[in-house]
Structure I
Amino acid sequence: MKKIIVLILGLHFQFFAYSQNQTEIKNIAIFLQDNVEILDFAGPMEVFIVAGFNVYTVAKTTEPMKAMHSLTIIPDYSIDNAPIPDIIAFVGGGDLAVAKEDNIKEWVKDVSSKTELQFTVCTGAFFLAEIGFLDHMIATTYHQSIEYLKTTFPKIDVRDNVRFVDNGKVITTAGISAGIDGALHLVSKLKGEKFAKQVARDLEYDKWIPEEGLIIKNQKLTENDFESMNWKVDLYPGEILNLSDKLSKKGAYEQAEKRIKYVISKMKAPNTETYEYLRENYKLQNKEVPPTSKEFIEIIKNEGIEQAEKIYLENKAKFKNWVFIHPDDLIRLSYVDNYLKNNLQRAIKIQDFAKMIFPDDAYTTYVLGVYYERNNQLNKAIKLYKEAIKLDADFVMAKDKIEDLEQSGKI
């Protein structure tokens, strides 16, 4: 999960760009070789983390290694102990002779056959090419390696002048920065283009043009194709949402609504971005919709928390299960507009309201604890820190808070 660290007043604040959307596909492993290209792995890694995936690195061993002869990296796992991910990524740079080593080829073949999706950046395509995984597929790679990939592996249909190629299960990208484009496309495929665009905005990456990629599967589907195919099996959630959006804009409102609601029903934690598909669909049908998260924040600012709570409860009753408020928006309001301006009591009031709306959100709980600690209400703060840990056993910041308080003798 993306974490933007803000160091202020001696406290570490950690804003979560997105609550993790806990779908079945959540673990992404990135294989690294010596002198790997930094942006090849760091760019997609940033995208995947911001989008809520669990990302870890794998290498031949777990010994420290260099990226571009400069950055020292300690891989999380070796090929001997790495867990099988949902998505495996291979990136470029360094000595690609490692892709020809028997033990590496054996591992690549094994892990690629067991993962849901395969993703390559730049010359990382050669790892899959070496085991024949790209045979009879369309693929791309770094522009200076296009001819070499073509001549060395003639069974691959190698394309240039394209940022990425999506074969359905296998996505290959061009070099270096193109990995970011391919990663955003992968996020769109799994969670929807609206969500992917929000990730791009959060990264301030304005270079992503989805149309610059080549999508082999489902690129020309119409509403009639959508109706006849086994879309629940053949498409990923993001693909269903993206095609539903097209259906809505073509006037096939009911078909689109049905598919959007299907995706939402399968999510453990639907987010505001997913519900935006339903919002646009409803608006095109002239159906009533709840306020957006930004509109709701303006209600708090202009009409006060009491009126906002009344409006929230009315909309919650009217639009059951609809997620129309983003917890981060409430945290930003309490923190940036109030806490940083020494309006601690209002910050507590807003964050307490956020806790009412999101009782099971560990970070919302933790932030409220920080505010209470700052207000010298230590017992309340400790209770909230412990609650945050119960909600998320891996929540390091809450654990650190408890440890610091224990060491200082306050617990």
Structure II
Amino acid sequence: MRAKKEYKQRTYLDPIHGPINLNLNDPTDYLLTEIINTREFQRLRRIRQMGLGAFTFHGAEHSRFGHSLGTMFIAKKMINHLSNNFPEIKKYKTEILICALIHDIGHGPFSHTSEKIIDSTHEILSKKIIEGNSNINSILSSHKKDLPEKITDILRHSRSPKYLSQIISSYIDCDRLDYLHRDSYFVGVPYGLTGSERIIASLAIDKEKLVINESIGLDAVIHYLQARHSMYVQVYQHKKNLACDFLLKKIFKRVREVKPINISIHLNKWLNHDKRGIDIDSYLHVDDILLISNFQMWAFDPTEDAILRNLTKNFLERRLFKSLEFRPQITKNKINEILEKLKKISKNKRIDPDYYVGIEQSASKPYEPYKAQDKKTSKAIYIKQQNGTIQELSEISGLVKALSKEGTVKTCLVFTPELENEVRKLKGSKELFK
């Protein structure tokens, strides 16, 4: 009997990048495959990339799993290009690709939305998973004892050379170049089609810093920043998305208040962790599916709290809150005045104002130029001009300079549909809302 022929290649057919191939005879690719097979990474299949975005854009059902593979693929292309003129990058190839693959390993259910609920970030939780008692940690440590620490140092921007972290997280990185294209594709809009091939072809390294060759990539980078801005304004910060975030937060506010008997042990630990922080084992059990299964339990249990039952049923059946975006010139005092007025009306109608009316806000900035005193802007884009000088992008592009001053803050009044007529009757409502 002939022995089965072993597969020497793992292929992931990706809708954005085509075949993503991993050569199992290559030590780095084999290590990446081992990481992909872990419990922690497979969990990303059950975390939606765009959180609750599918309630607004029905195609946005894609997961963090696909995005993470795509990010690794882009990182590999960046390394392959840069190694032509900067061969020293090859010695960091394994670390860069691992960082790209697991940069989102700490994301919770419905991605960024849940960070507001548990008051933590996926970056903090990623570090705990990579350095803690996890399968990923075991695999990395068995490859090289200090590899987990090296990976988290790159993710935290505390490792030299600087370009290691910039490839993973900066204004031009493998993460953004994947998610803008991927999200745009699944949502069905053209904003995120960024011309990543041109941007990658323009990359260079100058004194440990990632730079863009002006003659090749300047126009592509400016277009990319405009595309990113459009995606935030038109997609990520859509007023229906903000209404969905509001609903999810109110569900868990109610869960904390009424403490339902029927709740997953792991979800309870995730939601009510103490000062020592979230238990990683419980955290890894919590994904979109676990949340929805608990919502189904609460929504259709006649003995459950009425408000929790109503909120979760609205979520499951997509009966969303209404959301009206305030015009930018409306002052904070005016917004609070309107909110208090609507809360009184809500109370008179026996609708609990703590759960059925409120303000939801989202802020974004297309680009932040470098400031020596501000560590947050260390991810700025640098352009290598044809005469060899290096300048920060906003210094040579008036359009980017304007974008850097154009922070977008969307403030929405969110309320139950039962209050819609009352909102429309508010004095000057046409002048208040877009």
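Only the coordinates and a few stated rules stand behind these numbers; no lab work does. The structure displayed is predicted, hence computed values, not measured ones. Cβ atoms are built from the backbone, for glycine too; each structure is taken alone.
Which of the displayed structures (I, II) returns the greatest value of distance in nm of label points 7 Å out along Cα→Cβ at positions 198 and 230 on calculation? If you can, show how the numbers build up before the last one.
Values: I: 3.2; II: 1.3.
Largest value of distance in nm of label points 7 Å out along Cα→Cβ at positions 198 and 230: I.
With FRET efficiency 1/(1 + (r/R0)^6) of positions 142 and 190 (r between Cβ atoms, R0 = 35 Å, to 0.05) computed per structure, which member of I, II shows the largest figure? Write down the numbers at each step before the final one.
On the way: I: 0.90; II: 0.20.
Going through I, II one by one, FRET efficiency 1/(1 + (r/R0)^6) of positions 142 and 190 (r between Cβ atoms, R0 = 35 Å, to 0.05) peaks for structure I.
For relative contact order in percent (Cα under 8 Å, 6 or more apart), the calculated result is 10, so let me know which of I, II that is.
I
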